[in-house]
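S.K.: In the part that follows, the structures are each spelled out as structure tokens.
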Structure P
Amino acid sequence: MKYNIMRIIKFAGLGLVTTALDFCLLFLLTEAFHIYYIYSAFFSFVGATVFNYFMSKSYVFMTDSQNPNRFELLYFLLFSTIGLVINQVLVFVSVEYFSLYYLFAKLLATIVVMIWNYNSRRFLFKA
């Protein structure tokens, strides 16, 4: 039980760092480089996901990096792709149909995707 609580705390901390990276990339790509928000959301999500994979593996779930499951990365990418679809759909619908500011829409999508990510990573890393 104590281990699960610590893992959830680590996951939440990593989630905050990953979310900050995601939002910073989204803002930078959209505002500084004038990339359409939906494309920026895609690239920021992918960049943050790659970072999160390595940190989840080594810090949160502490799996053996020397002996990974041969399908681990494939499953991680599959689960992340599902998270990406959830993210993109929620951001697009929130902005285009509910006229929300793209960063607020991203915040709402992040909350939903965070729940998906925790459960999929628990399954993936057998934790």
Structure Q
Amino acid sequence: MGKQNKPEAVQNSNTLAGLQVTNQYVGPLPPPAIMRGFGDIDSSFPERIMSEFEQNSEHTRAQEVKALQAQIEETKRGQYMAISIIGAGLAGTFLLAYLDKDVASAATGICTAMLIFKGIFKK
């Protein structure tokens, strides 16, 4: 039989144990304890952090208002374009009917009606 290697007991051992603590927060502002820590570094830091937060909040709200206004304007432009196209289609239908172009008038009228129904039932 072969000789087995067994670990020998260590008489004098220095053990180093470590502990790592991680703090995490979610939000635009740090919690009060961390904010106080910033104040310990420089007394103006908490006020500067709050001022930056207020400026960013105002900017974010202004951008949201601009985005909503742009969306409203885009919707209005789409509605104006739709009424123009439908008006032109209906005018073409009536003009062709007036000129006794029955097949062309019917085709134009059907296509215009299809555009109207497509717009109504698209969602």
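Bear in mind that the values in this text are calculations on the coordinates, not laboratory data. The structure displayed is predicted, hence computed values, not measured ones. Cβ atoms are built from the backbone, for glycine too; each structure is taken alone.
S.K.: Work out which structure the value 12 belongs to, where relative contact order in percent (Cα under 8 Å, 6 or more apart) was derived from one of P, Q. Don't skip to the end; give the middle numbers.
M.R.: Details: P: 25; Q: 12.
It was calculated from structure Q.
S.K.: Here log10 I(q)/I(0) by the Debye sum over Cα atoms at q = 0.28 Å⁻¹, for residues 47-86 alone has been calculated and equals -0.83, so which of P, Q was it run on?
M.R.: Only one of P, Q returns -0.83 for log10 I(q)/I(0) by the Debye sum over Cα atoms at q = 0.28 Å⁻¹, for residues 47-86 alone, namely Q.
S.K.: Something else now. Determine which structure produced the value 7.8 for mean projected area of the Cα convex hull in nm², calculated from the coordinates; the candidates are P, Q. Walk me through the intermediate numbers first.
M.R.: Numbers: P: 7.8; Q: 24.6.
Answer for the origin of the read-out: P.
S.K.: For distance in nm of label points 7 Å out along Cα→Cβ at positions 79 and 103, which of the structures P, Q scores highest? Each step should come with its number before you reach the end.
M.R.: Working: P: 3.0; Q: 4.0.
Going through P, Q one by one, distance in nm of label points 7 Å out along Cα→Cβ at positions 79 and 103 peaks for structure Q.
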